[in-house]
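*Asks:* Input: structures, listed below.
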Structure I
Amino acid sequence: MLRIALIDLLFFLLPFLIYAAYMIAVKRAAPSSVLQSAPVLWLLAAGFGLMLIVLVTLVQFSGGERGGTYHPSVIEDGVIKPGGID
């Protein structure tokens with residue numbers, strides 16, 4: 001779950017990072033003033049859109065097969081056997 005949250009956070013912040021890199025590299029803006037004149041609403045919308053697309057894609061194409069039976073992790077003879085979906 002943490003992996004999915006970090007991937008979503010990365011894709012949400014990606015438009016801000018691209019915009020900042022563009023402003024610093026091409027426009028020669030000072031790093032401290034890059035986001036002061038940024039189109040924040042458009043960057044938020046783009047980040048939110050990317051996050052939703054990635055979230056839907058991860059949910060749709062990852063995980064076990066549909067209709068399977070979930071078996072939780074168990075400890076047998078002191079060894080943790082991972083769970084899964086059969």
Structure II
Amino acid sequence: MLCLARKSNRKVFRLIFRSIKCLRVLESDGIVMRTEFSSTPPRVEYSLTDSAKALVPILHGFYAWVEDHVARRRNAHNGACRP
């Protein structure tokens with residue numbers, strides 16, 4: 001049981017480490033802004049930069065296109081593989 005808990009903790013640690021690494025890359029690319037607060041315990045917040053906020057309408061449009069495209073593909077193939 002202890003071995004399973006250790007493995008699980010390692011997975012959680014790796015996930016957190018990767019997330020922090022991704023946030024740092026996004027920060028260096030100007031996508032997110034990091035704000036540190038001098039409090040106990042220490043606190044950090046990430047927010048979208050103005051540049052990233054400009055992408056939001058584009059991403060909404062892309063998401064709408066994907067949903068429509070997938071729905072049309074499903075309808076076109078509906079029953080195509082049935083005997």
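*Asks:* On Kirkwood radius over Cα pairs in Å, which of the structures labelled I, II is highest?
*Replies:* Numbers: I: 16.2; II: 17.2.
The maximum falls on structure II.
*Asks:* Something else now. Going by mean count of other Cβ atoms within 10 Å over residues 17-24, which of structures I, II comes out largest? Don't skip to the end; give the middle numbers.
*Replies:* On the way: I: 14.1; II: 11.1.
Looking at the calculated values, the largest one is I.
*Asks:* One of I, II was used to compute relative contact order in percent (Cα under 8 Å, 6 or more apart), and the answer was 26. Which one was it? Don't skip to the end; give the middle numbers.
*Replies:* On the way: I: 26; II: 16.
So the calculation was done on I.
*Asks:* Something else about it: One of I, II was used to calculate helix-only ellipticity at 222 nm (-39500 (n - 2.57) for each DSSP H run of 4 or more, over all residues; to 500), giving -21500; which? Write down the numbers at each step before the final one.
*Replies:* Numbers: I: -19000; II: -21500.
Computing helix-only ellipticity at 222 nm (-39500 (n - 2.57) for each DSSP H run of 4 or more, over all residues; to 500) on every structure in I, II gives -21500 only for II.
Taken together, the values in this text are just the output of simple stated rules run on the coordinates, not laboratory data. For clarity, every value in this text was computed on a predicted model and none was experimentally measured. Cβ atoms are built from the backbone, for glycine too; each structure is taken alone.
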